[in-house]
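Next come the structures, one after another.
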Structure P
Amino acid sequence: MKNILNIAAGKLKPINLPDKYFLINLDTMYYDSINPEHVETIYSLFKEDKPQEHFCNESAFTFMERTKIVFDEVVSYRFLEHVEKDKVSYFIYLMSSCLKIGGEVDIIVPDYKLLAQMLLDEVPGENNWEANDIIITTEMVNHPSDPHASIWTKDRLKYFFELEGRFETISNESYTYDGRDIYLRYKAKRIK
């Protein structure tokens, strides 16, 4: 049985969800959800006979700062780029603080090196330019109410996750997600 925290989950489940799991989907967008205290009570009573999935309307920072649950896996797809640059190290620390030693993080972010190259190579009006412009614009300068606030490349992911010696990189590769081939998928294991 795996207990998994799915940060900024929206409507998406973790990739390769195991047969037995306790899944907390965390997102401030949920209407119908349980509060963090109820999540912890349910977790303490959890029996491994069938999978459980719960929805919690709470900020990722607040939840990870306060939870007593230690997870086997922390998943964050298309959220890390929304974390402000000056809060990235703290966010990574919080993920490690609610993850067991040997537990893993699974991260998907836009590949800004790829996006920058797409921008450099573009010829407005030619070769599917408008479709690419939508991708480049939404990923580089997302809507003001939900801005992208940090830039991610393979090298930056490895650097920031390994900076304090809490994580060791497992994989770091280009990835197609939600029909777009402009992402990176980064996996790391907590080592201390």
Structure Q
Amino acid sequence: MNLLHVEAVDTLRPLMPELDTPLSFEEITRSLNQDLVKLLQSAALPNNVLEEFVFALDHLHEMGGLRNFPNNRLINSPDIVAGGHPVVCAFNDLARRTHDVSQFGVAVGPQVMASVKEFFDFNYLQYIALVFQSLRVHTLDFQFDKVSTQLSLNRFTAHPEFGVLTYRNLRDEVTMMIPFHLTRIVDVH
């Protein structure tokens, strides 16, 4: 009877991520189309870069699903906040001159801002830049979780110290544009 009691207690033990078995490279990259995985492996990227690239995509996908996420707009980021009024004016001036409403910056709520900050803190932007550098592209079209996805990294924007990461989930029609200070990818040439 005690044996049954011990087994029941073991099954109710809370999950502890630090004790869970880590995912293998194949399990992590399973969400990407295999042609892209092969292309990235042929570019001699370390496996951890590709894994972090997948985690970055997952983060972007989840961010696009947040409540009150401003779809198809240049969102406010911690870097824009730090840059202040001159940076905001540079981006808004370009939007005004091009008559492109999506390029006008828009404030975001605390949940979206926290998600963008976390994205920056995990250095996901740098991993994305490494992938783009190794493939020598600025835009990448691929399948992520069987969803047509487009990712682009633009280093030349309305403000000379800023770039913009654009993520598009074509199935859900989610587009996000995240401005960032170029020092975040300074180590990636």
*Between structures P, Q, where is distance in nm of label points 7 Å out along Cα→Cβ at positions 157 and 173 highest?*
Q
*asked:* When FRET efficiency 1/(1 + (r/R0)^6) of positions 45 and 101 (r between Cβ atoms, R0 = 30 Å, to 0.05) is computed for each of P, Q, which one produces 0.75?
replied: P
*A value of 0.99 was computed for Rg/Rh (Cα atoms, Kirkwood Rh); which of P, Q is the source structure?*
P
*For structures P, Q, which has the highest computed value of FRET efficiency 1/(1 + (r/R0)^6) of positions 93 and 117 (r between Cβ atoms, R0 = 25 Å, to 0.05)?*
Q
_As an exercise: helix-only ellipticity at 222 nm (-39500 (n - 2.57) for each DSSP H run of 4 or more, over all residues; to 500), calculated from one structure in P, Q, equals -8500. Which structure is it?_
P
*Match the computed value 19 of relative contact order in percent (Cα under 8 Å, 6 or more apart) to one of the structures P, Q, and report its label.*
P
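Since every read-out is calculated from the coordinates, none of them should be taken as a lab result. Computed from a predicted model, the values in this text were never measured in an experiment. Cβ atoms are built from the backbone, for glycine too; each structure is taken alone.
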